[in-house]
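Read-outs throughout are calculated quantities, based only on the coordinates presented, and are distinct from any laboratory measurement. Computed from a predicted structure; not experimentally measured.
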Structure 1
Amino acid sequence: MTRSPLPCTRCKLSKTRLCVVRSFGSIPADILFLWEAPSKTDERLFEMGRTPEARLLFEMMAEAADILSIPCPSFHIHPMVMCRPTTMKYGPDRLPEKDEVLSCAVHVLEAVRKVQPKQIFFTSKLVAAAWRKELPDALTLLPMEMLERQGGKQSPYYLLTLRKLMEGLVW
């Protein structure tokens, strides 16, 4: 959604970020995936949606649409924080803290307004915990990072996640 770095200084991530990572996908879109936070790879590429975990999600969406005999829905991926959470530039990734999530809430709500999704998916329990009250109809998927670490489509949790995704595609 953002094409250039935001002059945002609402939280401490502004001191360690290399850039503000853009969301990825169609606007408007049928589905909005609310992702935890940009990774080191996302930050390097300035955009969400180019990691192995995102590719696994795209393959899963195509498979679910094929099983349901529907066209693959349009989608948008948006992080719940726009900067990669780390304690220092070029440092390791960490989970976003509550104050960082609250600082970026305005960006998430703006994404929901612009994308106008038919369905919202949280991509982890952490995202669900932060946003369940404001977005009560959203469905929660298992983290794509976990599925990717466990072998992608060979993960024992792949079919469970595929089923949850299919539930959300029926509107």
Structure 2
Amino acid sequence: MVAKDTIYSSKAKYVGVFSFPDFYDFCYNWIMSEIEPNDFSEKSYSEKIVGDGKNIDITWEFSKKLTDYFKFNGKIKFRTIMMKKVELNQGGRKIKTNQGEISIDVKGILVRDYQNKFESSATLRMWRAIYEKWIIQSRVEQFEGKIVGDSDELLNQAKAFLDLEGKR
């Protein structure tokens, strides 16, 4: 059986002025350039008009093969609440942007034996336990550290983007 361990899970929230299309593109481009996933998909996208604002829920999932035994799965959820279009004056120019609340939830998951190579017999399952506990323990810790680092960096970059957008 494939073993999945959620190694990282964290959220961030921002309330203020931001450009949602720019934020969306920034996060997508950061994932593609820094994590370089083998597989990426937008699992869900829903938009609901509420009064004069918009609520948007987006879920992204990606995976990156680390070795023939380990894989990094990521899950990112974006949610905007009461996002409105606004116009701001910046240096005498009018800029169209968004205002509201946005949250981002990032999860990093380490998947072991994702090809089920050790599941064909009870003996192989026993060897898998020995293999993970005694032989590759340092590799498991190394990949867990990489997943935590990449996931945390994504969340920090997203927060920094929103902070800069709000100060513009």
Structure 3
Amino acid sequence: MALKICSFNCRGLKGSFTDLAFLAKEFDVICLQETWLMPNELGLLNDVAPGVSGVGISTVDLSAGLLFGRPYGGVAFLWQKSLGYNLHCVYSGYDWCIAVTLTDNNGTTFTIINVYFPCDSYSSADKYLDYLGKIQAFISDIADPFVILGDFNCNPFDLNSHVVSY
């Protein structure tokens, strides 16, 4: 069975229900970035479209006390409930990376890794390279085959980029 997978930076899940309902009709699995959800709002991922389930991570730290502004970041997966796979969420330990492993009836597995990286500007080059190292360590524990999708916030064709050469 072939999977149809897409990646979508929704810049806020709550304002993207129309787009996500359309994508849910076209794709089996949707990788989301910048969901902007609070930890107590992650259940909204199950209300995006009929027949769709979701799981995600919020980047908002509620222990910091009073919050200012809107939530930020966040990565998530949406998938068709009718998908003929057993789905297992794999947490990376980072709020910018989440994975799901799909297993079919024959025991064959396939892992999808969803990431949201910082911009590759000069001021965040060290952070970007740190993320690359962490994702490399994370995938060393993932069985083949796998795919990494998401918002890498860089242009691989920009020869002036501070991280593309790495």
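For relative contact order in percent (Cα under 8 Å, 6 or more apart), which of 1, 2, 3 scores largest?
The maximum falls on structure 2.
Taking -12000 as the value of helix-only ellipticity at 222 nm (-39500 (n - 2.57) for each DSSP H run of 4 or more, over all residues; to 500) derived from one of the structures shown (1, 2, 3), identify that structure.
1
Taking mean projected area of the Cα convex hull in nm², for residues 102-149 alone as the criterion, which structure among 1, 2, 3 has the greatest value?
That would be structure 2.
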